[in-house]
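Heads up, there are several structures right after this.
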Structure 1
Amino acid sequence: MRLSCSDLDAMLPEFLDGSVTAEEEALAAEHLATCQACSLELNELQGVTKLYREHGMLKLPDEARKRIADALGLPR
């Protein structure tokens with residue numbers, strides 16, 4: 001079995017936190033070895049994860065939160 005890009009994308013969170021099976025890890029590694037787009041996505045997610053672990057959750061200013069809520073049509 002080979003993973004498609006969408007298959008890998010669906011399992012990236014579990015892959016990043018190490019909760020995939022050995023078989024899934026091997027399939028992901030095989031796909032990543034041949035797919036530059038998925039490798040780049042994985043690198044970006046690893047970077048975001050590293051930043052979050054180093055700095056924790058950042059609080060947005062109230063004005064930014066209001067603009068995001070308005071853009072998404074969410075109640076405030």
Structure 2
Amino acid sequence: MSILKQKAIDDVSGWLKSIIEFGLSIIMVLVMIDILFGISDDGTTVIIGNINAIVASFADKGVVGLIALFLFMLIYRK
């Protein structure tokens with residue numbers, strides 16, 4: 001029974017990893033398209049501006065935000 005549970009967990013983990021990798025690939029393609037073609041009125045791109053806002057929100061929280069960003073990067077790399 002435990003082997004079956006472990007296989008199910010491995011399958012779900014594999015699916016989630018594939019979905020996350022696909023999502024990140026889509027984000028990277030959109031960033032490249034935004035850099036090449038999508039400049040708004042103020043000279044910045046919309047997607048790049050959103051990424052900048054997310055990183056700035058971590059930085060606004062001070063050391064705690066930077067630690068959270070660091071932990072997020074550690075988790076992502078695994």
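Where a number appears in this text, it was derived from the coordinates with a stated rule and is not lab data. Treat the numbers as computed from the prediction; the structure is a model and nothing was measured. Cβ atoms are built from the backbone, for glycine too; each structure is taken alone.
If Rg and Dmax of the Cα atoms in Å computes to 17.7, 60, which of 1, 2 did it come from? Value 17.7, 60 for Rg and Dmax of the Cα atoms in Å corresponds to 2 out of 1, 2. Taking FRET efficiency 1/(1 + (r/R0)^6) of positions 12 and 28 (r between Cβ atoms, R0 = 30 Å, to 0.05) as the criterion, the top-ranked structure out of 1, 2 is 1, with the highest value.
Once distance in nm of label points 7 Å out along Cα→Cβ at positions 4 and 20 is computed for every structure in 1, 2, the highest value turns out to be that of 2. Match the computed value -24000 of helix-only ellipticity at 222 nm (-39500 (n - 2.57) for each DSSP H run of 4 or more, over all residues; to 500) to one of the structures 1, 2, and report its label. The read-out was computed on structure 1. Between structures 1, 2, the greatest calculated value of distance in nm of label points 7 Å out along Cα→Cβ at positions 36 and 52 is seen in 1. Once relative contact order in percent (Cα under 8 Å, 6 or more apart) is evaluated on every structure in 1, 2, the highest one turns out to be 1.
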